[in-house]
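Please find the structures below.
Each value in this text was obtained by applying a stated rule to the coordinates, not by laboratory testing. Since the model is a prediction, treat every value here as computed from it, not as a measurement. Cβ atoms are built from the backbone, for glycine too; each structure is taken alone.
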Structure 1
Amino acid sequence: MRKWITTVRGERIAFTGRAWLTRAALRRQVLRKRGIPTPGAAVTSTTTILVRGDSSVWAFGEYGTKEREAAKFIRKGASISLIHDFEFRKVLENGRPARVADRIAGEPVLWLAPVTKRQFYRAAIKEGPLDREHTILGRLEQSYLRHALFGEAELAICSLCGRRLPVGLLIAAHLKPRSECTRSERLDVKNIVSSMCLLGCDAFYERGFVAVHEAGRILVSNAQSSRAVNVALQLLRGRSCSAWKASTAKYFDWHRKRRFQGSRVRNTLKR
């Protein structure tokens with residue numbers, strides 16, 4: 001993944017949103033600098049730069065259809081760099097380096113880009129916790145695990161709440177905390193992680209507010225004093241976890257026995 005762009009020469013450039021110049025003017029400037037504007041400013045598998053301007057009507061809230069297409073191509077192995085228009089102006093008009101964005105279509109680029117088994121192994125053999133979003137090894141590991149879970153799908157199901165969501169709102173969550181896993185467990189790609197959403201399920205599981213028991217039955221803690229948390233947790237009560245199976249049961253069991261908060265213990269005074 002590139003971090004900086006120092007020239008537009010030879011780059012195949014698409015545009016999305018409104019920039020500081022019209023599309024026609026941008027095309028002329030790119031051509032003068034020996035860049036290659038894509039036909040109709042469209043994103044294709046050969047696009048190397050997508051310049052993002054502003055818009056108040058993005059098709060997907062925080063991004064548009066071209067950015068979504070770029071994410072699809074990156075998942076398939078294409079190398080597309082997203083550059084915000086104010087950064088692109090630096091390299092186009094002043095010859096100064098332009099910073100490449102580290103997120104595209106709502107996800108870290110390193111979560112989108114395919115990771116080789118060798119790269120994953122380098123990350124997975126490292127012991128202890130890895131910040132899955134803010135460290136290189138963490139992003140590489142998360143990318144490999146996400147590709148194993150989601151492939152090229154844009155929508156997937158949270159294994160706890162069962163909601164079908166954009167994959168940008170889902171995490172490849174370790175069933176047993178990564179910091180507690182042995183090397184062989186961290187390499188157990190098919191079983192050590194499951195899909196959990198960022199709408200609460202990932203945090204609830206990580207903090208032990210929920211656990212998974214026999215046959216996938218979801219247990220909900222009543223140890224929380226926060227009414228808002230308890231209301232959210234009730235959405236999971238009585239559900240079954242779709243990730244539970246014989247090969248994942250041992251990880252769910254570890255989590256239930258070691259991390260699940262269970263019930264609040266009420267103190268009683270002897271009279």
Structure 2
Amino acid sequence: MAKRPKSQIGINLYNLRDYVKEPAQIAKTLKRVAKIGFKGVQASGLGPVDPADLRRMADDAGVAIIGAHIGVQMMRDDLSEVIDRLHTWDCRYVAIPSAPGEERQDAAGWRKLASEFSRIGRRLAKEGITLQYHNHDFEFMKFGVRGGKGGRRGIDILYEQSDPEALQSELDIGWVARAGADPLAHVRSLKGRLDQVHVKDWGIVDRQPTWTPIGEGNLNWPPILKACRGAGTKYYIYEQDNCPTNKDPFQAARISLEALQELGLK
């Protein structure tokens with residue numbers, strides 16, 4: 001059985017989604033991830049696999065499942081099954097990866113989601129599981145702007161209107177920056193609600209914003225990581241949506257792990 005890792009750094013398996021489409025691939029990929037040096041993984045982007053089999057594969061590879069992405073519709077349909085799955089994995093964190101598009105079109109929609117996520121989070125908390133919300137850039141759309149003034153962003157409504165004891169943020173720092181927002185301000189505003197973050201870098205290639213391995217992009221990581229420590233962050237989960245600069249997600253993972261270690265994470 002894989003012990004809960006002392007390492008602060010994990011990897012989202014969504015990065016490697018082309019290599020985890022079926023059980024044999026998953027087992028092989030977990031071993032490759034462990035060989036690179038990752039001790040914790042986030043279950044996301046996986047093909048069909050029995051939860052008990054995934055736990056066995058992780059244990060065999062020597063990695064722990066420190067987080068998971070599970071869609072809100074699955075939680076609505078059968079939260080008990082979700083809880084059973086997370087217990088099977090000994091996974092204490094689960095993030096809603098995105099808000100349904102048709103439910104986030106206005107401020108009222110975000111208020112409704114905040115209430116629902118709070119209810120789900122309170123149920124999960126009774127099981128020792130922390131609910132998180134993972135952002136992209138659309139959460140930073142403002143509602144109610146008039147003549148260049150006022151307006152509230154969806155992400156602000158979500159965290160202001162939700163129960164802080166029931167819903168945490170799995171703040172995706174790369175998407176915050178890509179939305180034109182200030183990562184430092186958002187990290188600080190979520191102090192105590194930020195056990196895990198997604199570390200993701202991006203730069204410019206041919207005048208286009210492009211995901212890069214950590215350290216090869218333009219985010220200023222030292223103050224961001226310092227702010228995360230101040231906010232109480234426990235795990236830093238590397239995610240890179242795609243790898244246009246080097247075409248190899250495993251190489252990108254190695255580069256990113258080494259960069260995060262050089263930045264002081266262990």
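The table for this structure:
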quantity: Entry that produces 3.5 once distance in nm of label points 7 Å out along Cα→Cβ at positions 91 and 155 is calculated, selected from 1, 2; calculated: 1
quantity: If Rg and Dmax of the Cα atoms in Å, for residues 187-226 alone is computed and equals 12.3, 39, the structure in 1, 2; calculated: 2
quantity: Parent structure of the calculated result 1.1, given that distance in nm of label points 7 Å out along Cα→Cβ at positions 115 and 139 is the read-out and 1, 2 the choices; calculated: 1
quantity: Origin of the derived value 53, 38, 28 (Cα extents along the principal axes in Å, for residues 59-210 alone; candidates 1, 2); calculated: 2
quantity: At a computed 4.3 (distance in nm of label points 7 Å out along Cα→Cβ at positions 35 and 251), which of 1, 2; calculated: 1
quantity: Parent structure of the calculated result 13.2, given that mean count of other Cβ atoms within 10 Å over residues 99-106 is the read-out and 1, 2 the choices; calculated: 2
quantity: Read-out helix-only ellipticity at 222 nm (-39500 (n - 2.57) for each DSSP H run of 4 or more, over all residues; to 500), computed value -9000, structure in 1, 2; calculated: 1
quantity: Highest-scoring label, criterion being relative contact order in percent (Cα under 8 Å, 6 or more apart), among 1, 2; calculated: 2
quantity: Origin of the value -0.71, where log10 I(q)/I(0) by the Debye sum over Cα atoms at q = 0.12 Å⁻¹ was derived from one of 1, 2; calculated: 2
